[in-house]
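**Student:** Structures are listed in the sections that come next.
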Structure 1
Amino acid sequence: MGAVTYDMEINSSIPADKLYKAFVLDSDNLIPKILPQAIKSVEILEGDGGAGTIKLIHFGEGSQFKSVKHLVDNVDRENLTYSYSIIGGDALSDVLESINYHIKIVAAADGGSVCKNRSIYNVKGDVEITEEKIKEGKEKAVVMFKAVEAYLQANPDAYN
């Protein structure tokens, strides 16, 4: 099994702790509310939201996939980091074993923040992931991030 890794950074005008609360800690509630075409609902199958929690993410009508199974690997509220793995579901198709995501939100000098995201695609056998597929994934992540950012800009008292 091989792995394909890519890193991405997105700058935001939102302070790091506020962004972490919305984008990470409350994403199961917030994203289906603001982007129902992307994420229809999130169901906790096992756990309390911390490490070891297994969630079933149901995609919205706008998605080519139905659902994925998501395992929370680590939640570090103090350092504003979050790691999770996609361990099942039709988004993995028959080419991926899993996908690992590592998110870290850091404060920026201007009072905003930077969201650093590392994605690791664990492929089956010698399957290759194309640049086009990686670009597609990045674009979806940016859309979701920007929707959360826009929500926080429009609702300045949320997540204080």
Structure 2
Amino acid sequence: MLIEERVRELVQEKIADREDLFIVRIKMYNNGILEILMDGDNGIAIEDCVQISRHVGYHLEEENVIDRAYRLEVSSPGVDTPLLLQRQYEKNVGREVRVKDHEGAKREGKLLSVDESGIVIEEKIKEKGKKAATQEAAIPFEHIKETKVLISFK
């Protein structure tokens, strides 16, 4: 069994009674870092990360799953981490996002809706000498390379 698979099982076991929490990514890097990114519909508390870390760490050691030195990191995705799951998009409806497609083109706008096929954003269209207009743009997930939430300090 792969390390990531066993870790996923352990995390799901720990959060089974918490419908608001979900796994974003589990990755074992070559440098020995085992990263568990967690999120929640209303964010995730540090205490939740601590409990997950203790549970996973205990079982990995008891079962001797990893046969080399490693460092376990359990955290939430940072502000600069791209959205990876539909559930992350759903929790960010109403926020400003930057979407990059596979050709490198970028679009910005307010995330209006999400479904299994893609997202809809409200873009501002700027024309020289005119007030910026808005238009809705549907973007299929298969066209999206990366989406990040834009942070406003207004």
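All of the numbers you see were taken from the coordinates with simple rules; none came from a lab. Just so it is clear, the structure is predicted and the values come from calculations on it, not from any experiment. Cβ atoms are built from the backbone, for glycine too; each structure is taken alone.
**Student:** Using relative contact order in percent (Cα under 8 Å, 6 or more apart), single out the structure from 1, 2 with the greatest value.
**Tutor:** Top value of relative contact order in percent (Cα under 8 Å, 6 or more apart), among 1, 2, belongs to structure 1.
**Student:** Okay, moving on. Among 1, 2, considering only mean count of other Cβ atoms within 10 Å over residues 44-51, which has the greatest calculated value? If you can, show how the numbers build up before the last one.
**Tutor:** Numbers: 1: 11.6; 2: 14.4.
The maximum falls on structure 2.
**Student:** log10 I(q)/I(0) by the Debye sum over Cα atoms at q = 0.12, 0.20 Å⁻¹ was computed and gave -0.52, -1.50; which structure, 1, 2, did it come from?
**Tutor:** Value -0.52, -1.50 for log10 I(q)/I(0) by the Debye sum over Cα atoms at q = 0.12, 0.20 Å⁻¹ corresponds to 1 out of 1, 2.
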